[in-house]
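No value in this document is a laboratory result; all are computed from the given coordinates. Computed from a prediction, not measured in an experiment: that's the story for all the values here. Cβ atoms are built from the backbone, for glycine too; each structure is taken alone.
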Structure 1
Amino acid sequence: MDHLDAARSEALSGGKAVTFLFSDETTLCTLCSDASRQAMESLSDSCVMVYVNKRDAHNLPDIVKSALRSREAGIYIPKVVVMSYDLKKVIAIVPFIRGEAYRKLLAEAKNKILSYEK
């Protein structure tokens with residue numbers, strides 16, 4: 001979040017999606033930390049990634065906050081929200097789901113990112 005403006009500029013100049021990964025780097029939950037790592041590994045090469053923790057969530061654009069609070073995002077962290085380069089459209093929301101279903105949702109999100117056009 002400290003570099004959100006730089007991430008937005010990079011996304012705008014390259015026509016890339018911006019992906020917000022909402023998690024907690026201090027968690028002791030291995031499921032959460034492994035899922036966060038999976039999200040980064042799966043998506044980071046196809047978009048601009050922004051890490052968000054609870055203390056910085058209030059600084060998010062309203063559309064991203066709404067997406068993170070949506071039913072679709074679920075109640076567990078990590079939560080992933082993929083936005084258009086201009087942060088005006090939600091492209092995908094990936095809730096944490098245990099197991100292979102999570103990998104499938106990340107793959108679907110990546111496909112949406114790759115098919116996203118400026």
Structure 2
Amino acid sequence: MRIVLIGSESGVLGAALAEYLHLDHIRHPEEISADGFVLDGAPRDVAEARALDAVLRGRAADVSAVVWVTGRPPTPQVEAVLDHYRGRVVEVDPGEGAFDAALEGLRESLLTA
């Protein structure tokens with residue numbers, strides 16, 4: 001499973017998801033060293049999303065889901081990234097309950113994929 005986490009400032013949610021799902025928790029695409037990971041805080045724009053897609057295509061893989069932490073309105077760059085990954089985006093509110101909401105959203109997203 002390859003999860004991109006966007007909108008999380010602290011990294012706490014990304015680290016918790018990675019630990020629970022037994023995945024690597026990384027901050028930059030160049031840190032990808034395993035098939036499964038939670039990429040926390042990137043890509044920040046469509047160019048970075050396309051670069052990530054190219055790296056994953058080289059491994060015959062793709063982003064499984066994008067978790068968008070909706071604490072504030074998305075910038076135009078983030079909106080473009082969310083559009084780029086349309087159909088794989090799970091929206092969660094920040095704060096208490098975000099972890100459970102993210103897991104439930106991931107379950108639903110992966111079941112419908």
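Ranked by distance in nm of label points 7 Å out along Cα→Cβ at positions 21 and 85, structures 1, 2 are led by 1, which has the greatest value. Ranked by FRET efficiency 1/(1 + (r/R0)^6) of positions 53 and 93 (r between Cβ atoms, R0 = 25 Å, to 0.05), structures 1, 2 are topped by 1, which has the highest value.
Here the criterion is distance in nm of label points 7 Å out along Cα→Cβ at positions 37 and 61, and among 1, 2 the highest value is seen for 1.
Between structures 1, 2, the greatest calculated value of FRET efficiency 1/(1 + (r/R0)^6) of positions 5 and 101 (r between Cβ atoms, R0 = 30 Å, to 0.05) is seen in 2. Once distance in nm of label points 7 Å out along Cα→Cβ at positions 29 and 77 is computed for every structure in 1, 2, the highest value turns out to be that of 2.
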